[in-house]
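Below are structures written as C-alpha cells.
Values in this text are rule-based calculations from the coordinates and carry no lab data. In this text, all values refer to a predicted model and were calculated from it rather than measured experimentally. Cβ atoms are built from the backbone, for glycine too; each structure is taken alone.
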Structure I
Amino acid sequence: MTKPPRPQHEVEEVKETILENALGIIIDEGYTHMTMRKIATKSDMSATNIYNYFANKDEIYLLLVIKGFDKLRQKFDAICEEKHRPWSQGSRLIRAYLDFGIENRHYYEIMFTRPTPKFNDYKGTPLEKLAMVELKHSMKIAHVVAETIGAILEIKDLESPVIKNKVMQLWSLVHGMVSLFHSNIAEYVIDDREELFASLEKDLIINLSPEAYKEQMAKA
C-alpha cells in the first residue's frame, strides 16, 4: 500500500529541521565539510530521503543565508516604517544590526564572517536564480543604510564615493563589534553591553558628520 504524502505543514517542519541541522554542521565543521549525508544523519533520515526536500547542499546553504538576511531586513524595514529623522533612524539601524548579530550568531557567521560561497560563485549555474534572491536581500539592506547616510549628509547621489566609503566604514565598525562579542573578547573589557551599545549607536552616527548632526539636532 502506498504511503500517503505528508501534509504540507509537516513537510515545512521537516525542511526547517534540515535547515537548522545544516546550519549547525556549517558552524561546527565549515561549509566545505557539510554534505547531504551528514545533514541526513543529523536529521534522522536516509541519505536518499533528504533529496525529496532539497536538491543539494548549495540549495540548503542559500536558503539559510536568505533566511538570515530576511531576519535582518525585517528589522530594518520596521525601523524605516516608523519614519524617524535621518540621524535617529541611523542610530536605530545600528542598534538593530548589533542586536541581530548577537542574537543570531550562527546566521550572522554564514552571512558575514565565514568563507562561504557568494553570488558570483553561482553565476551560470542552476542555482543562480536562488542566489540572486540572496543578493537582492543583502543589497536592499545596504541600500537602506546608504539612503540613511545620504539623508544625514544631505547627499542625494547614493552612488557617490563618499556614501559608499561611509557605508563601508560604518559597517566595518559594527561588524568588528559583533565579532568581538562572538569571540568572547569583549566581555573582558566591558561590563554592560546595553550601555555600550546605547553609546555606540549614537557616537557612530555623530562621527559620520558632526556638523550635519548638530544641524539636524537644531531642527528637531
Structure II
Amino acid sequence: MEPEIQRRTTVLIALYIGALVASNLLGNKIAEVFGIVVAVGILSYPITFLVTDIIAEVHGKRASTDLVIAGVTTLVFLLLLTAVSVALPAAARDPYGIAYADLFGSTLRIMVASLVSFGLSQTYDVWAFHFFKEKTHGRHLWLRNNASTMASQFVDSVVFMFIAFYAAAPQYTVGFIISLIIPYWLLKVAAAALDTPFCYVGVRWLRGWNREQG
C-alpha cells in the first residue's frame, strides 16, 4: 500500500471508530428530527456505513471485514469498561455518582443491542456491497452504496430496537416497536441517499484525485 493511501486509510479508520463510540456514548438523548423522534446517535452512526463502503470499494472485502471486526472489538471493550465503571462504588464526595450510575447503567442494554445489531448489519453491508459490485462488474458505485446501506440499516434498526426496547416498559410491544422502526429506518434511508456524493468523494480522496474510480 502506498504511504499516502495508508495515511488516508488510517484517518478513515479513526473516523469510523470515533463515530461508533460517539453513537454509543452520546446516543441516549432523544431528539425530534422532521417530526420523527430519534436518538441523537443517528448523527454519527451512519458515518460508519459510509466509511465501510469507502474502504470496501478501495481496499476490498478483506479490509472492510477487518474494519467491522475492529468495530465489534471496540464495542466489546467499551461495554466491559462501562460495566466495570458503573459497578465501582462512587466516592462519598462525588456529587454525580448516582446520576453517573443512572446514565451509564441504563446504557448497558443499549450497548448490548448496539453490539449485536452493529455486528450483524455491518457484516451484511460488506457482503451486499461486494455482491452488487460483482453483479455490476465494478460499475455504479451509487447503486451498491445505497442498496447495501439501506438494507443493512434495516437489519440494524430491527435488531437494535427489539433487543434495546422490547418489553422494557408495558407499552413496548411488538407492534409499538415496529411503529418505531419504520420512521427511524426511513430517516436512515434518507441519510444513506444523501451520503452518496460523500462516498464518491471519499473513494477518490482515498485513491488519490488523479486516479480513476473504476
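Out of I, II, which structure matches 3.0 when distance in nm of label points 7 Å out along Cα→Cβ at positions 9 and 129 is calculated? Don't jump to the answer; show the numbers that get you there.
Values: I: 3.0; II: 1.3.
Corresponding structure: I.
Can you spot which of I, II the value 0.55 was calculated from, given it is FRET efficiency 1/(1 + (r/R0)^6) of positions 41 and 89 (r between Cβ atoms, R0 = 30 Å, to 0.05)?
This figure was derived from II.
Which structure, out of I, II, was distance in nm of label points 7 Å out along Cα→Cβ at positions 17 and 201 derived from, given a value of 3.8?
I
Please state which of the structures I, II yields 15.5, 53 when Rg and Dmax of the Cα atoms in Å, for residues 49-152 alone is computed from it.
Answer for the origin of the read-out: I.
Something else: Quick one: helix-only ellipticity at 222 nm (-39500 (n - 2.57) for each DSSP H run of 4 or more, over all residues; to 500) came out at -26000 when computed from one of I, II, so which one is it?
Values: I: -23000; II: -26000.
Answer for the origin of the read-out: II.
If Rg and Dmax of the Cα atoms in Å is calculated from each of I, II, which structure is the one that comes out at 18.6, 64?
II
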